[in-house]
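Engineer: Below you'll find a set of structures to go through.
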Structure I
Amino acid sequence: MVQTEQHKTSWKLIGPGIVVAATGVGAGDMVATLVAGEKFGYALLWATIIGCIVKISLAEATGRWHLATERTIFDGWRSLGIWTFVFFAPYIVLWGFVYGATAMSATALPMHAMFPQVPFLAWAVLAGVSGLVFVWFNQYAVFEKVITVLVGVMFVTVVGLAVYVGPNIGDAVLGLVPTIPQDSLFNTLGLIGGVGGTITMAAYGFWVNAKGWKNSTWMRMMRFDNRIAYITTGVFVVAMLIVGAELLSATQTELGEGDQALVNLSDVLRERFGGFVATMFLVGFAAAAYTSVLGVWHGVSLMFADFVGNIRGKANRPVEERETSWEFRAYLLWLTFPPMLLLLLGQPVTLIIVYGVLGSAFMPFLAFTLMWLLNSKRTPQQWRNGIVSNVGLTIAGALFLVLCANDIYTRVTGSGG
């Protein structure tokens, strides 16, 4: 299994990292960054940088496991004991049910704001069904190209807006010095942990394999791909922080909470800069939300197919086979149609609490199991964790554990964290 000659890095081959970063950065991350800029100006700029570094270490570890061992993450988890599957089975089922509604709603918001004559529910259903049809009939290569185009739209509109509103360079430089303003602890931790941090982090290894990178000769290229992707994400997130700091904090404008805050921002932009700028922002918002639909519909369905395949004794099937398997398509349907009930009926409080607890527990689960796998004999000696990787994963795991505890506490008690 040991290969020594490495494939050269090439800008033309970049792809899986862009997919995982774009999928992870959705409307919720945009709102969190915007609110951080609104409340604290540039003071938490350093936290966005740390957040990207944390995600680089997590995605690199996931990709390294897949390439070094030529096994999937589920195959690794199974080797740690049945408890990993006992945790993951209810998580992926419940997560898909609630997230499907969340992703469809987030995509519908900007579309309804631009085209109010079409009902909000119709836009939400269209987002889900179009994602289903696209992923059902297209394999990874086409999927990656479409995601890359949407990332380009996100990047140009949001970064362009940040340049347009005009960043305060002096304050931005000061914001690179780590400080925690009063009452900002969990905003800070959330900003570090939330930027692109979801179950899709674990999907990176599957997308790496789908790209055709199947063994350790692709390690250098995978690392290059990963770093470029999260540097791009960092620029995008910093741009959102600049918008929050310059447009909202400076004018003491409050947008409220939830994805609706991004629609409210478009109203602020319309008043200050006119309809064109406001519409361009909504286009960027829609692109960011829809990348999460397509990315989850494809990536998490791949994960589910491999999860069920492991249970059925069909581990490590080729990606092409998983993309057309009944497990893959069953999860696609699960993401699309049952969540429409939540769009119609609202989201039951108990279900949301359980979903939130499982969701906040996944990232520390991922970080610590990767440490376990990559420091053990399951990984070839030359690809095991070094000091830098272990420090990065330890910081990530500890950070997500704190966020998990706070999230569970706030959800169960209903109090602020």
Structure II
Amino acid sequence: MPSSIVLGATGITGREIVKALAADQEKWGKVYALSRSQKDSYPSHVVHRPIDLLTSAEEMAKSLEGVEGEYVFFAAYMEQAEEEKACEVNGKMLSNFLKALDLTNASSKVRRIVLVTGAKQYGVHLGQPKNPMLETDPWLTDSSVWPPNFYYVQQDILKSFCAEPKHNHISWTVTYPNDVIGFAKGNFMNLATSIGIFAAIHRELASSQNEKGFLPFPGSESFYTRFDSFTSAPLHAQFCLWAASSPRAANEAFNVVNGDVQSWQDLWPRVARRFGLQIRPNQFLHAERDEYSGLQKTTTLKTKPPLSILADEIGLRGRVGESKLEQRINLEAWSKLDSVRAAWDRIVQREGIERDGLQKATWAFCDFILGRNYDLVISMSKAREMGWTGYQDTWRSLADVFDELEAEKVLPKTRA
């Protein structure tokens, strides 16, 4: 039975990869879960080993003594405020780890390395991409127009490593998930946590004032009826296992999304019902609470939209406008309101949940995800053609994470 190595084992995507590998011991054998610290309990065939990916290859090699496997899943990521720094830090993390595999001679046993990246591949953080997004779309590498992209840096590092003659037995696969729906202990950079806290507080505010509870959509009115593609973290994990063992997936990059194309006009009313709230019939005409006045924010994204790189080829010269973030309620500012903090304190004291949730939730990330005024449609055709059949209903994946967040006492039990 082969062994596997998972980097970033406590992150949202890495945690699910470990769980998926552990669930099928007969096929995947021993699993080495590598991260700074252990946050989950594991069965006996999953071994946690601490590692600091910010250290040198030589230091990492000491942590990797006795660690070897045929399959490596690199799902580690270190957020940085500046793109240049993100390239430097995340690039070194991967390159030093790969060097460490050589130093311990573990690379002689590796057969495939799966690198987890994301839809920043297409510049979705920069503005309107071409829809649907395809793996053959051009990279945004002109430094006079586009900021650096650490996903490009990592892919180049991995491809160069596998191309070395001494590594001709190693192939690579890259995944491009988008707007990942999942949960990891201590990790608040996920959409479900922020939305869940936002909804729970609105329920509390309504209850304390004996009002009918409404859940306002805080993002772009335009995006509310546009389309997005999401990735369930458990589904992504299953894809990674498929990609690691599929001969056709060798040396290929793949979009990995749920398979449905969703919109907040469908999801948001379901979120409201899940938390015992309603949607106002005229929500985009209704003035929210007086204390929310001044929380509206519109930001024009600075770079050219990624669609512009293909504008001439597809006949849209002169028709690609600026992309914007439009927040009806800027969540970063909302989370600091006295009334919001007081409502959260009441919930924490009554329900015994984690106090840090309101403070640590990544509100700026949620502002961005909900505030975009452009569609994100990501094609799964390439993976389908190569034999991948996985699918996950996006609402079901979001509801499942809400349940998990409640069980872990990150959110209060608010199911209607």
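Engineer: By the measure volume of the Cα convex hull per residue in Å³, for residues 181-324 alone, tell me the structure among I, II with the highest figure. List each step's numbers first, then the result.
Structural biologist: Values: I: 159; II: 192.
Between I, II, the highest calculated value is found for II.
Engineer: Here distance in nm of label points 7 Å out along Cα→Cβ at positions 45 and 205 was calculated and came to 3.7; which of the structures I, II was it taken from? Don't skip to the end; give the middle numbers.
Structural biologist: On the way: I: 3.7; II: 5.0.
Only structure I yields this read-out.
Engineer: Given that helix-only ellipticity at 222 nm (-39500 (n - 2.57) for each DSSP H run of 4 or more, over all residues; to 500), derived from a single structure, equals -25000, which label among I, II identifies that structure?
Structural biologist: Source structure: I.
Engineer: When mean count of other Cβ atoms within 10 Å over residues 69-76 is computed for each of I, II, which one produces 24.6?
Structural biologist: Values: I: 21.9; II: 24.6.
Computing mean count of other Cβ atoms within 10 Å over residues 69-76 on every structure in I, II gives 24.6 only for II.
Engineer: On mean count of other Cβ atoms within 10 Å over residues 53-60, which of the structures labelled I, II is highest?
Structural biologist: On the way: I: 24.4; II: 16.6.
Max of mean count of other Cβ atoms within 10 Å over residues 53-60: I.
Engineer: So, one more: Where is FRET efficiency 1/(1 + (r/R0)^6) of positions 149 and 277 (r between Cβ atoms, R0 = 41 Å, to 0.05) largest, in which of I, II? Could the numbers behind the result be given before it?
Structural biologist: Details: I: 1.00; II: 0.60.
Going through I, II one by one, FRET efficiency 1/(1 + (r/R0)^6) of positions 149 and 277 (r between Cβ atoms, R0 = 41 Å, to 0.05) peaks for structure I.
Engineer: Comparing mean projected area of the Cα convex hull in nm² across structures I, II, which is largest? Present the calculation step by step, with values, prior to reporting the outcome.
Structural biologist: Values: I: 19.3; II: 21.0.
Comparing I, II by mean projected area of the Cα convex hull in nm², the maximum is at II.
Engineer: Taking relative contact order in percent (Cα under 8 Å, 6 or more apart) as the quantity of interest, name the structure among I, II where it is greatest. Spell out each step's value before the answer.
Structural biologist: Numbers: I: 35; II: 19.
Structure I comes out on top.
All of the numbers you see were taken from the coordinates with simple rules; none came from a lab. Predicted model only: the values in this text are computed from it and were never measured. Cβ atoms are built from the backbone, for glycine too; each structure is taken alone.
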